[in-house]
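The following blocks contain the structures, represented as structure tokens.
Taken together, the values in this text are just the output of simple stated rules run on the coordinates, not laboratory data. These numbers were taken from a predicted model, which means no experiment stands behind them. Cβ atoms are built from the backbone, for glycine too; each structure is taken alone.
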Structure 1
């Protein structure tokens, strides 16, 4: 089979999969639709995190901060703007927040950047909690609900746009520049790359999709408060999902997030008091025996199959 035929075959399979996925709200029960929206949410967070952290080598734990900013944009504007406008505002708010954070912190190296990004989540959580209690006199906010079908399609569109953008960056000279930054910032700077500007732009782009996902997911919960919006778990789970799936290919974080989300739903219902322990064991096993994630396992299996085929010919 020629390369053109292979590409056409893969494109056809992808198109068929997307058509079946888009038709899901018409043939699936409600609980499966709700589970799928949760899977979409985690895939968006994992792919967004990977878009910045995988090539640059900088570990960001600010996912919950950008997601929470989108959630609060939805809570504040939910009764004033249409849902699509709110999703865009949530993304833009997170984008601007990431620009500011990136400008202040992306010159930091090593553990300092990791500590600051996680500290940002705590700062926003406690600041908004103080603001709600002291200034507005509230303990939470009501978000106008949106139908499950509408949430599903909006998350699907966000995911598709994010996937195409991530693929474009990986295949472009910007992706090559980011990869060189991850290999050696000093060497990249000597070749003429504006290291700080490149990192800030990609950091802010990834935050946009996190905020957009937060804005639409807030309509699923209908009631939010700072602890729900800025849940620190949302900073760690996408990282674990991306590592489990493997970050060397775009489909790695997608597969990792889908498996982990389904596994989380299963374990919470079966082992509500032990599911985090089981998660931890899975991650330790993955880091020790699957350092490249599921992508690495698939690649090794594919190489083994090809070698076997060549040996028999």
Structure 2
């Protein structure tokens, strides 16, 4: 076996998914015995067999990936039982293996995966999906690009036919639960050392913070970065629709039409919403020139 063949052999064995009990599989997909494969290039010692020595690397590879994803979803971890949470992450990674040079991208598809697999959340499925969406929006808002906001004179020149781009880091969320309060409660009461998966460090017990009761309530959130910190801001339904339409390329006039198409607000209230929406967005630097729009990574969740 050449060095390249050895490297490829071990890489394949180390990356082979774990069992549901977080142990190395005993056979490959084609039925070959992993113990025999391990023995072909790993010598046993007086304490561990070839299989057991390979299993150390196999488990640590997956525990590192599980830990990386878990650190981005501490509230989802607290909401679900440790066993259910770890099973979710393992199943997710088996279906969505790492394909990027950075571990930052590992959890990108977790909200969609959880949406399609209610068995991991049971009766809290809708709540869990909302939590996952908000926690990933936090990661995305922290890392996405920041464009030069419109200057004061440019903002003052906005008219009905104007088209505006939004900051790439601005995330717009329509949720079924007020999970922003849930996420903030977990971040406040959970030490950094506790925001990891039970599977990652094999702790027998794990501190789970007391979670506030959650009742269904439609909320709209703007998740954005300001001075290198990420903030959640509740916005009106009409503001959400307005910003969403602008992000999709609508003119200001067309966006206003979409925002108030089915509103219950009267004319005066609509005017107040528009005034406050544009004032807050301008103050926080959410509006950008559309000239670089093709370079934006559009993400409305």
Answer label among 1, 2 for the case where FRET efficiency 1/(1 + (r/R0)^6) of positions 151 and 247 (r between Cβ atoms, R0 = 30 Å, to 0.05), calculated from the coordinates, equals 0.90:
2
Highest-scoring structure on mean count of other Cβ atoms within 10 Å over residues 55-62 (candidates 1, 2) is 1
Of the structures labelled 1, 2, one was used to calculate percent of Cα pairs over 23 Å apart, for residues 15-174 alone, giving 49. Name it.
1
Taking relative contact order in percent (Cα under 8 Å, 6 or more apart) from the coordinates of each of 1, 2, which one would give 31?
1
So FRET efficiency 1/(1 + (r/R0)^6) of positions 127 and 159 (r between Cβ atoms, R0 = 25 Å, to 0.05), computed for just one structure, reads 0.25; which one of 1, 2 is that?
1
If helix-only ellipticity at 222 nm (-39500 (n - 2.57) for each DSSP H run of 4 or more, over all residues; to 500) is computed and equals -14500, the structure in 1, 2
2
Taking Rg and Dmax of the Cα atoms in Å, for residues 71-166 alone from the coordinates of each of 1, 2, which one would give 16.3, 44?
1
Mean count of other Cβ atoms within 10 Å over residues 79-86 gets 13.9 when computed on, of labels 1, 2, structure 1
Kindly point out which one of 1, 2 the value 1.09 was derived from, the read-out being Rg/Rh (Cα atoms, Kirkwood Rh).
2
